[in-house]
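Listed next: structures, encoded as structure tokens.
Every number in this text was worked out from the coordinates using simple rules, so none of it is lab data. This structure is a prediction, so every number in the text was calculated from the model and none was measured. Cβ atoms are built from the backbone, for glycine too; each structure is taken alone.
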Structure 1
Amino acid sequence: MANDEKKQKRPGIGRALKSRNYRLFFSGQSVSLIGTWITRIATSWLVYRLTNSALLLGLVGFAGQVPTLLIAPFAGVIVDRVDRHRLLVWTQVLSALQSAALAALAFTGLISVGWILFLQVLQGMINAFDTPARQAFVVQMVEDRADLPNAIALNSTMVNGSRIIGPSIGGIIIAAVGESWCFAIDAVSYVAVIISLLLMRVSHEVPPRSGESMFSELRDGYRYVAGFAPVRTSLILLAIVSAMGMPYTVLMPVIALNVLHGGAHTLGFLMTASGLGAVAGALYLASRRSVLGLGRVMLIATWTFGLGLIAFGLTRSFWLALIVLPFVGAGFMVEMASTNTILQTITEERLRGRVMAFYTMAFFGSAPVGSLLAGVAADRIGASSTIILGGVACLAAGVWLMMSLPKLRQLVRPIYVERGILAASQVETSKAVGAP
């Protein structure tokens, strides 16, 4: 009997899947994300095949993500004002149409870098609304709030699991029949997530209006983000890591072709290796009992990501790259998902959409700047040197976080006590174990 009780107390890795709505979302989104990653690798490969330019690779990455940087703050206000479920249905439908347009242009031979740039901008505008709405909607899908960190970790597992499957499939499809079919498969894959959203049982309640203007609500969200050090520091760290480190994915075709002297299959294997590490990191987070100690986890993950990038930039061996990239993938995924978990845990519900919009800006919005700079730098000093510089920047950001952690822990503990995550009697103990 004692053993049975212990088993019941152990947190299951998939415990958030007990919630029907989240289970539907997880299954539908898993299919859709595989299609998304197939399109990402096909787009990068197509652009480099057409232009042989690292600069244009960076420009395409910039075009696809810069709308998030510009629109996300306003999108966050809208997410806090409207039914998030209905908003997500519309963003998924529009994304499906965007992928279908890309496929049609590719099949008819009309595809060009100009069209790719236009459609990337369009998808970036859709993502500016979709991402904060999806992040904020997780709270509504999970029936037990204690399972929220697990749901966020499972989301990361899902995203990075698709990174393993999607690029591998994409590389095979590109080599066999070309990029056109990759885009078509992505368009069809959106049907799964649309159906999963329509099958959910949710209360379609529009949040009460505050009576304030959009700019006033946007200002309130900014004041909270800028004024509360744990949120501010977490978002700045994520922005630095995303802008300086993540462009390695944009430059991956250059590494695969010019440094490792491979082809589409090589690119698929490299992306898969990074995805394997990311899944391992996500599963580690899913197995954690609580959010306590995530500050230290973020620090270790940031340094792991930076060191991994430096090692990847230095290697000239395909097999060494496959060994290094799992650490790169795990480092970034754990840092990103830990940030998400902490923000979702400490943020007030009325500000959730706006805070997650700033999270979207830090994660996706800073990436276009990094992609553009990385494209310019790679054109002048080479892709490998550019990746190494990004790794050094991530190590420096980790040092800054290490210096900030003691103060951040003091500010977050009262919130953890208020929300029952940390008992008042455990505060002194939590100082020893290092919350948050």
Structure 2
Amino acid sequence: MNEAPLIHRRDMLVAEQVARRLPDLLSSRNLIPAFSNFFITRDLDMTIFIAVLDTNKIGDHNRYTQPDFLHQLSTDLGGMRLYLSNSTGLRYVFLISNLPKLLRSIELPADIPLGMVALGMKFGGKIVLLPWSKLGHLLIVGMTGSGKSSTLRVIVLQAIRNGFLLLLADIDQTTFAMLEGHANLMAPIATTSQDALQLILKALAECDRRAGMYKAMPGFPENIDEYNAAAIKAGKEPLQRILVVLDESSAVLKAMGGGSGELAGKIAELGWRGRKFGIHFIFGAQEFTKDLVGAVREQVNLTIAFRVKPTAAQMAKAIGCANAHRIPADRPGLAIVDRFGPMQSFFIPKPLLLDAGSSSQVLLSEMEKTLFARALESADGKLTLANIAEWGGVTQHQARKLQAVWATRGWISKDGSRDNSFCITEKTRDLATNRQTAQTAQTNSNPK
């Protein structure tokens, strides 16, 4: 056994006991105990013991990886947490130490990069951060007060930050009330089941419209990133991504015919068509009945489960978030993610929620404020890659990504009269001028 540094003696003794017992436990179930190596390590403040199976000797892997067998193996070892790793061979991964504690409350960082969405923080302080282009569709479940609504708002407000258009359904009118009348809304917030259906139909109509635009664009783009790259190169208007959120979706689906109703069918169509056209879908609900889980589960790429009722334990297991019913009632924001395990979700303070909900509010990072102001002051609004890289302290690659995002948001566009360079648009110029005027007025009204 290879000993890693800084491992407590107690953990070493436990790992040795597991290594001695594993061969007998496998043999008792008529499995070949062909372990090629054992080792113990520390990762993210956790002590982990890994047993590596010799895949050349065990033959069919299926019996070694069955959930029931893994559960029995964990039980025989006193309920020790056991995970399966088959990305590089076949390994049993045991958590020897206790799980580290997550913070109870974590505010959304202000410096989330454009093009990315942050969901929360895992053990060890690692942020769950994904590119919007790879996020796909989401399922978020949880009881009232568990953190579900807060997470929906965190995602929506990051979508606004990235220039998304919004289609929101809020039947209880409590999740997105501060966004009523927001400039990014493609339609009024839906408050009835029939209104929710109309939102889905509107999103599908947008798929049809964008399909025609893709067909007409040279280069035959297959997704929104390819289309926007071609559009920007041709000096045409890029497309904005769209976020569709259906809160209390279980109740809405039930009211509209269940898993076989018209709404479920349209959602399924939007699920397989939407991603290529830059349309993301989020299902939010307290729980799903068995007949609805299948209809929704097939559409999502990521599932987040906050605390659910004990009666919904099987539902949580079916969506890949087993034990969500065991999350303590005094831990709002704590969730289980099917791809990442436990996570403390981010929250946004209420004053910031209200500010961001203003239809005239544009969320600029400090770097963007500085760059736009400097471009107006010293380059007549021109924002070349060289300017962005020098003034922002970023690489040329990062500058190119920022330039593409700003063009998608309509903050910059190519100006044929100035060497076809990207320049700040009138919309952004007015924003910068208004902000500067407001700051000057505030300074004059508050003399030292």
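The table for this structure:
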read-out: Among 1, 2, which structure scores highest (criterion: mean count of other Cβ atoms within 10 Å over residues 101-108); value: 1
read-out: Structures 1, 2, by distance in nm of label points 7 Å out along Cα→Cβ at positions 37 and 165: label with the highest value; value: 2
read-out: Label whose coordinates, when distance in nm of label points 7 Å out along Cα→Cβ at positions 221 and 237 is calculated, return 1.4 (choices 1, 2); value: 2
read-out: For Cα Rg over 2.2 N^0.38 Å computed as 1.15, the structure of 1, 2 it came from; value: 2
read-out: Test item: relative contact order in percent (Cα under 8 Å, 6 or more apart) calculated as 15, pick one of 1, 2; value: 2
read-out: Read-out helix-only ellipticity at 222 nm (-39500 (n - 2.57) for each DSSP H run of 4 or more, over all residues; to 500), computed value -12500, structure in 1, 2; value: 2
